[in-house]
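Values quoted throughout were computed directly from the atomic coordinates according to the rules given, and no laboratory measurement underlies them. Everything quoted here is computed from the prediction, not taken from an experiment. Cβ atoms are built from the backbone, for glycine too; each structure is taken alone.
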Structure I
């Protein structure tokens, strides 16, 4: 750890369990930055962080809180890194400005995970009055309306050591452990069971002969009971519980499908796609967020635009996920953190 580089990391979203994209990003930033710089991490007082070395503050919507100001003054950071729960909304820029005022000369960086749009008036106010020192863009921001400001695109990142391919015997053992059919092709989706994620598109796949659809839902978001009921009635298996080792679910599966279309329904480059690739699964996905900036179509990675196209690919295309693991080999948190540190501490 370089104690000459002092950073304060603020985020509303750091809370256990780390079972969805934003929480995983927050935890990974905290864990990996703490190895490299003199770090103080701050999150909301209601968040569950157990024995992690994280300060909890009762933060209001604008961060106008004396305790937060005190922590910043005591640590005297060179850089304040802010990861907004809602990514870079207009209000996130307002909070970033408050952090800049509290920081007394510290550089402020906002870490953006979801592409957002702004009204012409909001763009004007942001550029004239609310700009942080830099915006860090996680995983491709095509056609972002604030292009031209001081920003840096950071590469995607996963904890590659957690994920690996499974042998035939390992896959069979995992399916027995989780109660999943041994003789069907398992099509997996990991993420929130909510209408905005277009999970109803998976019903058509479930109706295909010899297919079992499996969804791992986040435990940290509100449940849409009617949607859950509808999916289960079609025969789709849904795990609504926390899975301590999510890699086991990827490893028992055969294909990973990402059906999301709405931009705000997931982070810009979904970690679940990268994790599935690291486990050697073929990917079938919409052209979501920044995915196309990193991955081209081939036998292990296919894009679809319509539900009929999705069904055709899953039912008839000869997919080979074995080539995907190498594609994500360079997407490590170590690499991202090094680029982040070099960027935010440069003068």
Structure II
């Protein structure tokens, strides 16, 4: 396929990241957008010079739309993704892929039956520093991995939750500080440490009113490898701090903050380590969502993520982050919520 035509469903805050990325990716072109809010979709379509639809089913009839980006609320993606798959369109979804593993499994099954690609946006995996950590793990530089932690101590105002009826609901948001905000760091943690085996957790609503989900959570994780870990997430911490992921082993330790290297130490130094500390200690690819979800957020990470998805279609290979990758973080977050609700240790 010479050029992959894209449609975008949902014209909210994150949709411009997809539209800007597609403008810059060779072999891809944005064709059309869809949203039920007429002024939003018309404005978005005019800005990017594409066709506007208020019914995504009509957009899916277009032969020049080969793939669709899902930028709608999390809990609405299952049925829409299934419709896209039935129409023969490849599916690229924002995180989380859906709000439960049951609904994610429906999406995976629909895409497999239709023979279309399924990808998930986890742009943190495409930034240089997080990828360097994964390469170091694969090279065995950490020795035995013994501890992996994710800390997402962010702030969201009450107005943020009040801005959309779907925000802070179990049905459409799927959860709070972990499912919506912390999922990127939880995905990285699983990418580094491997599958989780069991978890015990506590959650609470501490700093907001009128929402169903947690704005603070803590969890102790045991990984299948025997390594241990801590996850802390919140949207009630004034005024928000950089999201941190730590990986520690018997021969090396790394700390990332907002995708930047803050500590890079190994028992056996290599000539490249000093350059990594300097160069990736100032990497601004990911920006920070500590106090504002869009503050400083460029589309560089999205561009790399979407570019890989386009490549998977054109080259007939799996996306780097495919549907089952998107499932893993949701599975762990579900287990955390179940542990907090039952006050029991939960086996995955």
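One of I, II was used to compute helix-only ellipticity at 222 nm (-39500 (n - 2.57) for each DSSP H run of 4 or more, over all residues; to 500), and the answer was -8500. Which one was it? Source structure: I.
When Rg/Rh (Cα atoms, Kirkwood Rh) is calculated for each of structures I, II, structure I gives the greatest result.
Assign the value 11.4, calculated as mean count of other Cβ atoms within 10 Å over residues 265-272, to the correct structure from I, II. Write out the running numbers ahead of the final one.
On the way: I: 23.2; II: 11.4.
This figure was derived from II.
Comparing structures I, II by distance in nm of label points 7 Å out along Cα→Cβ at positions 65 and 321, which one has the largest value? All intermediate terms of the calculation are to be shown ahead of the outcome.
On the way: I: 4.0; II: 2.3.
Ranking I, II on distance in nm of label points 7 Å out along Cα→Cβ at positions 65 and 321, first place is I.
Between I, II, which one scores greatest on relative contact order in percent (Cα under 8 Å, 6 or more apart)? Each step should come with its number before you reach the end.
Details: I: 16; II: 20.
With respect to relative contact order in percent (Cα under 8 Å, 6 or more apart), the highest-scoring structure among I, II is II.
Name the one structure among I, II that distance in nm of label points 7 Å out along Cα→Cβ at positions 89 and 185 of 3.4 was derived from. Walk me through the intermediate numbers first.
Values: I: 4.1; II: 3.4.
It was calculated from structure II.
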